[in-house]
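Nothing in this text is a laboratory measurement; each read-out follows from the coordinates by a stated rule. Given the structure is predicted, the values throughout are model-derived calculations rather than measurements. Cβ atoms are built from the backbone, for glycine too; each structure is taken alone.
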Structure I
Amino acid sequence: MNRSASSTTLCAAVCLFVAGGTASPGVLEFENKDDWLDAIGRFVTLDFTGFAPGTFITDQYAHLGVHFTDGSDTIFFSPGAFPNDEWGLDGNGNITVAFDTPMAYIGVDFPGFLRIELFRDGKLIYTSSVFFGDPVGNFAGLLSTKLFDMAVLMDVPPPDEAEIDDLHFGPPDCPADLDGDGSVGILDLLALLAAWGTDPGGPPDFDGDGTVGILDLLTLLANWGPCP
């Protein structure tokens, strides 16, 4: 993790952002893709190529732990709307994406307008601002210290159809590095102890059982030292 990423992650951990009428601690929004890429770690990109136009996308990406649950999202070919590679996804309404493993960040290349809602265990944890710009080639990115297992991508205003060019997402880069300084150490231990017995919705509840406890402490100690 570079120093820029560390400082951004630290800010995400301690700042409060209010977007779209919903307050949530620890969420950063990005309209500049390069800035978002600098702030995150490893990620996966879905470019929706390799399918015939009109294909309904549901569980074709299940091997990556990703499911499109609306049942109405279709592959669309449009050189004008999708400049990355001319292929994209037409939501026929909203696009709902469920993840087998909780994620820390999501980025979307899209035309038009977009708002992103993040969920964990069926509960809404964040509603983004409305992202917009030129008719094509826009980007929306979120980095969240509260992990999410579902995202709803929606055009604004409804009932317009959400369309996306590419979708990017990833898990926490170094979950035990709670203060984002590039290593797991005493400040991270103190942060875990301060959260003891609570449900933070993400790290330091590393095992995801809803409570920061002894197993989470053992996980942090097992990752002591510089991040990979």
Structure II
Amino acid sequence: MQMKTLFATSVAALSLTAQAQSLEKMQWFNEPESYTIHEGTLEMDVPAQTDYWRIAHYGFTVDDGPFLYATYGGEFEAKIKVSGDYKVRFDQAGMMIRQDHENYVKFGIEFVDGKFNISTVVTHHTSDWSVIQLEEPIPYLWLKAIRRLDAIEIYYSFDDRKYTMMRTLWMKDNCPLQVGPVAACPDGKGFKARFSDFKVKHLPDQRRVEWLKNNQ
């Protein structure tokens, strides 16, 4: 009886994971007026005058960009492919991992002064910003994040084969996180952004693996 219950629970958990990775099953925070989801691709009209930022340097706080997310506990690897018809300064599209309105990271492509930048904003009460400027425009960018214990490593790739790490940041351990595509248009009148191949893979908990190794 216990084995049947365990099996049923495992099947249910796998089913929930599969649903969470389907864009149609995910939840909106700041749902945009216009978007489509078709065959695993999200295309949205990013609303004007939207962004995520807290306090530092500029002195204001905004939390109103479109963010489509599913919630994950434990340790995981998340990947997504992003592109956009960027037009004006600070147009951006990428992935966000969010604990709450004071703790999150967003990373992806940001259009600044006519250049494509691989951009990261880390917020723990106040925000910081780092960029890697690209010399040429790119058609799309792959993004990857790996959560282990109290750290998140974030990576980018131009081909989904070779990934380069661009940041490691702290995020509260053993706390559910919201993960998914995000976009913003702080200065402009809006633009189109596209997201595909979103996938989150569960990683075994490092502390549990170590405990099992020591208690066989």
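Distance in nm of label points 7 Å out along Cα→Cβ at positions 76 and 116 computed as 2.7: which structure among I, II? Working shown, then result.
Values: I: 1.9; II: 2.7.
Derived from II, not from the others.
In this comparison of I, II, the computed figure 3.4 for distance in nm of label points 7 Å out along Cα→Cβ at positions 68 and 204 is attributed to II.
Out of I, II, choose the structure whose coordinates give relative contact order in percent (Cα under 8 Å, 6 or more apart) equal to 22 when calculated. Among I, II, the structure yielding 22 for relative contact order in percent (Cα under 8 Å, 6 or more apart) is I.
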